[in-house]
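Right after this note come the structures.
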Structure I
């Protein structure tokens, strides 16, 4: 039984509205179409065997993945995932390093303690070999 032609616009309207509003789905669908077009152009230019051309196979796989993601995002209303967590962590690490450097630059006692302990540790590591050598020679 053929679908009623009068119901087609009413069933496509919500899908078209979602496609206009959802940039993430639209971008993925567009990327998939571009990859398929690139693969098609590659197959026309070189007269190659598609089963043996790795670049064309990768283009088709990427197109399928982009089309799949685009249709899933369109069907579920999913938007582009936000990646703010990484930026916040990097900013906090940078602020901590800058704060530690500022404290070491302004506090002479703390600077001498940190640099002195690092120097003592270095002397201890290199001095332990010298101490063993000197102790056995005496």
Structure II
């Protein structure tokens, strides 16, 4: 994989993480635990499992869908999990069909959905796992 498949889109900042960024927020961290440290939507279990992360995005109007294809009039989010099924990362689809992610407290990058794992491992970074679920919602006009 060439490094050109992942393109930096904004500088590093500790203000928000990948889950918040996928939810279109850039002013706070989203994570279910510890409860007193991070934002998590009300009435969503504060658990590090896929079901809780799906419910968190459902509070924003997302619904599970069956593909990661670009669909006119919709915005998509992908949730990545590790080998044990624990959520590790989220990415948001851009209107050009590529995906964009926030890498922890570091940079935001544009990428193909399936190349992020290899890119991070090549840099000696964290393994964000693989896509477990894609959700979509209608774009506001």
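Read-outs throughout are calculated quantities, based only on the coordinates presented, and are distinct from any laboratory measurement. Not measured: the values here are computed from a predicted model. Cβ atoms are built from the backbone, for glycine too; each structure is taken alone.
Below, the figures for the structure above:
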{"read-out": "Highest-scoring label, criterion being distance in nm of label points 7 Å out along Cα→Cβ at positions 75 and 99, among I, II", "value": "I"}
{"read-out": "Entry that produces 12, 45, 36, 7, 0 once P(r) over Cα pairs in 10 Å bins from 0, in percent is calculated, selected from I, II", "value": "II"}
{"read-out": "Label whose coordinates, when distance in nm of label points 7 Å out along Cα→Cβ at positions 27 and 59 is calculated, return 1.6 (choices I, II)", "value": "II"}
{"read-out": "Top of I, II by relative contact order in percent (Cα under 8 Å, 6 or more apart), largest first", "value": "II"}
{"read-out": "Origin of the derived value -28500 (helix-only ellipticity at 222 nm (-39500 (n - 2.57) for each DSSP H run of 4 or more, over all residues; to 500); candidates I, II)", "value": "I"}
{"read-out": "Structure responsible for 16.9, with mean count of other Cβ atoms within 10 Å over residues 67-74 calculated and labels I, II on offer", "value": "I"}
{"read-out": "Identity of the structure behind 6.8 (criterion: distance in nm of label points 7 Å out along Cα→Cβ at positions 43 and 107, calculated), options I, II", "value": "I"}
